[in-house]
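Below, each structure is written out as structure tokens.
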Structure P
Amino acid sequence: MKLDLDKNLSRVTEKAALAVAPLIGNKDKMAIDKAAVDAMREAFANINLGAKIVVGEGEKDKAPSFFQNEKVGRKNKHEMDLAIDPIEGTEFAAQYKPNAVTALAGVEKDKMLRVPDIYMNKIVVGPEAKGKVSLDKGVLENLAIVAGAKDTSIDELTVAVLDRKRHQDLIHEIKSAGANVKLISGVDLIWSIAAAKGVAGIDILLGAGGAPEGVLTAAAVKCLGGDMEAQLCPRNKKEKEKMRNVGINNLHKTFTLNEIISGEKIIFSLTGVTDGILVDGIKDNIPQSIVMRRESELKSYIREMETNYSITENLKIS
């Protein structure tokens with residue numbers, strides 16, 4: 001995966017953020033999703049790439065989105081699989097709340113786990129605890145492992161958890177173990193990245209969020225050298241059937257990071273829609289992005305950048 005490809009894929013998320021910028025705060029989630037999807041499709045049409053959307057978000061809330069197995073790019077040849085979320089945090093963008101982003105991840109074809117649009121339980125940590133934590137271990141054990149890996153105590157750890165009723169028992173376990181809880185209202189993708197990067201005061205992310213966002217998370221975490229495990233959480237027969245339809249017959253399987261993203265060559269791009277903990281929203285027609293490219297276990301690149309569309313089409317990397 002060459003530099004011009006990750007530059008071009010970053011343009012896809014940037015164009016989506018730019019298209020959404022005039023609509024932020026208008027309370028029209030459908031219009032925001034449509035603007036992002038349309039802008040992404042137009043951007044893909046200008047890239048010399050043959051890719052397929054294998055993981056997307058939108059089915060759950062009936063929002064405008066990409067079709068499953070939709071082909072994008074100018075080439076007919078299937079070279080890359082994509083996971084994509086045109087707007088992660090549509091409600092946040094509609095209400096002008098922080099941390100809305102647009103994101104995508106690409107890997108070699110057939111190297112990305114196909115998941116249905118259901119919930120996914122996950123644990124995300126940084127490089128220090130790589131290969132040590134597991135969803136098959138208890139909360140207290142995982143906290144002790146991370147504390148030991150970071151040479152600190154459990155009461156110094158902060159765990160990001162979505163503020164949902166389904167997490168009441170999890171939150172109680174974390175607090176009982178002595179760790180701090182950061183309740184987040186949504187967009188767990190960015191908080192997962194924060195845990196993997198060790199920023200915003202987050203050491204671990206635990207709990208269930210959307211499975212498509214979980215695959216995006218895995219791509220970013222692998223680029224960052226962190227670790228993650230995940231379990232799909234079907235709530236009924238229909239969701240179990242959705243799992244089987246994408247080839248997942250073991251309904252209780254714990255997926256490792258390398259099972260979610262089995263490819264070594266990864267591109268991940270995230271652009272801010274509203275100001276947030278990782279990137280800010282559009283300012284003076286300039287989007288802020290984080291672009292990651294992984295070539296192998298020993299070779300990854302992470303760039304925080306701005307592209308000034310009001311002046312030039314050249315990247316301004318900061």
Structure Q
Amino acid sequence: MDRISLIKDPDAINMEDKYSILRSSEVAQIVPREIASITDLNSTHISMLISIDNMQIEAKDQTFANLNNTFTVNRVFKSCADGETIIMRNSGFADFRAQLIPNMQGKIKGVVGNYRGAFQLLIRDTNDLNLIQSRCEPLYIEDFQSVVGNADFDIDGWINYTEKGSKVWTEKVFQSNGYVEFNPYGSNDSKNVSWLITPRINLENQDNEVVTFQTQHAYPDAGHDPLEILISTDFNGTKEGIEDATWNSLDSKISYIEDFSSWFTFVDSGEVDLSLYEGIAYIAFKYTGSDRENKNMTIHIDNVKVFVK
């Protein structure tokens with residue numbers, strides 16, 4: 001845009017003639033403020049031009065606005081870095097309203113607005129979108145919303161295997177949210193060892209994979225650390241092959257380690273790095289305890305997701 005200057009005329013008689021705005025021939029480029037995450041936005045950014053990288057349209061195959069009316073519409077963009085979302089507010093009078101938003105990821109620019117406490121972006125034209133990279137579709141996702149309450153867990157492709165004891169992983173639903181539970185309480189088993197293993201996940205064709213999930217616990221016992229998160233790339237996918245496979249530990253946040261006294265609260269695992277592994281992989285949640293020894297903490301698993309960071 002052209003620079004403008006405010007000039008004072010000392011010889012002017014009238015106040016309205018004392019100051020003049022002159023347009024300069026010098027052209028200045030507006031440089032957007034780079035924002036690392038949507039969560040970094042605050043009130044100081046309102047009306048500011050910003051840019052955010054690693055963004056993609058959440059629902060694919062959408063136009064910028066409606067084709068058959070001039071209503072202003074919201075388009076939700078999601079961060080491939082942390083999963084946060086923000087609304088892009090597009091005018092139905094925009095001359096690009098009928099254009100499709102690219103089904104790719106990349107950098108978006110826009111002016112920050114705020115409506116009822118929620119930040120929004122307003123683009124100037126389609127040049128504010130530079131979406132040229134492949135989308136960050138999850139390699140695998142399971143939210144357990146198909147489970148029913150109080151049944152043995154049996155979602156297709158998963159393995160529910162008890163190595164020792166009588167208890168298995170079970171399906172649970174609470175307040176319309178499905179999840180998986182292991183609870184050895186009341187079994188009178190001297191040893192409880194049970195595996196919950198994902199379907200096969202292909203780590204061959206991309207880099208920088210991570211897994212995230214949530215854990216929740218109840219009735220914890222001091223000194224009892226029952227849950228291991230494991231990965232194998234030589235497992236053959238059968239119950240018979242579990243004990244013969246090589247299983248490596250994965251470091252993650254687990255609810256009873258993060259906050260022992262906070263029961264029935266789901267805790268995010270954080271992004272667990274899988275980049276060291278290639279080929280076909282399986283991720284296992286392994287519970288070890290003993291009802292007789294009062295090592296019988298209840299564990300819940302939810303929202304397992306493998307994706308490229």
Structure R
Amino acid sequence: MGTNARKQFDIGAFVGGLVFGLSGFFAARIWAGHVDVIAAASWMPWVVYTNVKCQMSRRRQSGYGASATNVKWKTYCVLAAAVFALQLLAGYQTMAFMTAIAVLIVTLLLCYFVKSFKPLVRMALAVALGLGLAAIQIIPLQEFFRQSIRTFNFPYSWNSYGSLTIASLKQFLNPFFFGDQISYHGPPPNFAEHAFFVGRVGVVLIIFFLLRRLPRLPRSPMVLAFGCVAFFGLWISLGPNAPIDLQYLLWKIVPMYRYLRLPPRHLILVVFGLSGLIGLGLQRFNKPFSFLIALFISAEMILYARHFI
């Protein structure tokens with residue numbers, strides 16, 4: 001998502017990727033041994049990026065900006081499908097579902113900005129082709145899935161177990177507010193499932209960037225996209241502790257939500273969206289100052305991730 005069309009080093013893209021990879025969602029899972037979650041979730045930026053490329057119009061006046069010209073959308077559609085299939089084959093389909101949510105949010109926003117359903121149609125083609133490419137694993141897996149406890153008719157309390165609490169939001173600034181992976185005493189089930197730290201410097205940068213960008217937000221599709229993805233992920237992670245229990249509504253109307261436990265799995269959307277905003281925020285500063293901020297962000301995230309290795 002943060003790649004540079006001019007083929008030169010982009011400090012925003014680099015730091016955004018570093019924050020994503022060293023965020024609490026990934027770093028804490030290194031210690032916990034969640035290799036399947038890490039393997040599947042790592043594909044999220046590539047799936048979203050290739051889908052956005054797939055949805056770009058070939059005309060400059062389409063609303064995507066100058067970088068949208070001469071894009072061969074059919075090629076990117078196949079590429080998006082292949083990357084999505086690789087994520088499905090990584091073995092943890094919940095992360096593929098979370099990625100599909102991110103893609104859908106971004107796509108709906110792009111549909112709004114271009115006043116067309118073309119991005120949605122192209123997304124549907126890419127997803128359908130990706131499912132077809134991964135069908136050799138998905139079909140037998142679903143046969144197994146139907147025989148498992150996940151298809152039992154459990155009450156909503158089973159699905160909402162392990163939700164974040166309002167106090168959990170303090171982890172934005174203090175990742176060890178409830179203790180670390182050893183001394184954790186916060187909401188169940190454990191530290192790794194509730195970790196989403198993206199750095200104090202990063203959070204301050206996001207706030208500063210959004211405040212400066214506020215008058216132009218209605219004309220900033222990718223800023224809104226990253227922000228909406230993060231906001232949705234955080235709201236659902238709160239489960240019944242949110243002001244309005246949106247997860248319960250999804251549990252009632254979206255079949256897949258009947259099978260999902262642990263709402264904080266949506267925190268992958270939070271770290272993805274915030275990492276994107278950090279990357280975009282860095283691009284708004286001059287090069288010397290952006291490198292200085294990047295140094296502080298990188299140092300903080302490396303020291304944080306080192307705690308789990």
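Below are the figures for this structure:
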quantity: For Rg and Dmax of the Cα atoms in Å computed as 27.2, 100, the structure of P, Q, R it came from; calculated: Q
quantity: Structure (P, Q, R) behind the derived value 16 of relative contact order in percent (Cα under 8 Å, 6 or more apart); calculated: Q
quantity: Winner on distance in nm of label points 7 Å out along Cα→Cβ at positions 125 and 261 once structures P, Q, R are ranked, highest first; calculated: Q
quantity: Winner on FRET efficiency 1/(1 + (r/R0)^6) of positions 157 and 301 (r between Cβ atoms, R0 = 25 Å, to 0.05) once structures P, Q, R are ranked, highest first; calculated: Q
quantity: Entry that produces 2.7 once distance in nm of label points 7 Å out along Cα→Cβ at positions 37 and 133 is calculated, selected from P, Q, R; calculated: R
quantity: Which entry (P, Q, R) yields the derived value 0 for helix-only ellipticity at 222 nm (-39500 (n - 2.57) for each DSSP H run of 4 or more, over all residues; to 500); calculated: Q
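Taken together, the values in this text are just the output of simple stated rules run on the coordinates, not laboratory data. Since we're looking at a predicted model, the values are computed, not measured. Cβ atoms are built from the backbone, for glycine too; each structure is taken alone.
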